[in-house]
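See the structures that follow.
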Structure P
Amino acid sequence: MNIVSYPSPALKEAATEVDPKRDPDLKRLIATMAKAMYAAQGIGLAATQIGVLKRVMVYDLGEELVALCNPRIVACSSEKVLVEEGCLSVPGVDVPIERSASVTCEAEDISGNTIRIEADELLARVLQHEIDHLDGVLILDRATLEDRKAAIRRYNELIQSR
């Protein structure tokens, strides 16, 4: 399955919650998402990025694949960090994005058990980035106007050169 690329309107859609205990397609969806993420050499992917409007995300920071259903940020630090961020839906473009340095995320695992993740550094950034996707928000939406214009210009140049 292909990853949806900017400027597809599908990326602006908000996903709906899933019931992990009652969704028979969830395991297959997670396997499909993982395959797409690994093929694109990514570290995180939201279901909306493959055109599925379900609140499901996967990530792998080099330890193991983690799948989260209905993730939401319930607390974030007041400390912010500005870091260049890429996105599999806007390939080839990095944009400086300010995000909370640490977050607390609540979600469900594939069995419907509640999970609470205290995250900082890269994991905090991945959680915020993928949850943004589930809400229909792209890194371009979080960028300053100047950075957004420059990123879109670079992205269009990359597409035209292919």
Structure Q
Amino acid sequence: MSDLVFKGKAIKLGDNISTDDIIPGRFAHLRSHLPELAKHVLEDTDPAFITKVKQGDFLVAGKNFGLGSSREHAPVVIKMSGISVILAKSVARIFFRNAVNQGVPVLLCDTNRIGDGDMLDIKLSDSMVINLTSGARISCSKVTPLITAILEEGGLIPYIQKYKDFKL
């Protein structure tokens, strides 16, 4: 098993970001055209989000990220926008599972010590976020070996296609 390492800029949001905030309902008709839907990710929460995000950046949120419906499209379009990791104080369980299934790591940590635009570095096996801007070291939730293996393959479907089972 390799070690997943991520480095990027923090794009900070607040608490209680729902799946309807991630994908505004008025764009539901674009579910079968994901590249177009991804252009509207978090549009109502942060109208400049899609212009700020660069490949490899981190989405940093507060409490209760991803609440609401079980839209699998929410983590898909977040990933398509360029986000490599989601950091939050807490996350809705169904969103967490959908994100892992889509190959998007979700780590729980104290996001108060991360500012918008801070440069971050994460080595998944260390369960530590290094804020390169402030020097802060922020411990985060541990990722199980199975979830790490799913993330390494890019999501649940590629993992099952490769291993045909959940054995490590």
Which of P, Q leads on FRET efficiency 1/(1 + (r/R0)^6) of positions 33 and 121 (r between Cβ atoms, R0 = 35 Å, to 0.05), largest value
P
Structure (P, Q) behind the derived value -9500 of helix-only ellipticity at 222 nm (-39500 (n - 2.57) for each DSSP H run of 4 or more, over all residues; to 500)
P
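A value of 17.6 was derived for mean count of other Cβ atoms within 10 Å over residues 9-16; which structure in P, Q was it taken from?
Answer by label: Q.
Every read-out reported here was derived from the displayed coordinates using simple, explicitly stated rules and does not represent laboratory data. Fair warning: this is a prediction, and the values are worked out from it, not measured in the lab. Cβ atoms are built from the backbone, for glycine too; each structure is taken alone.
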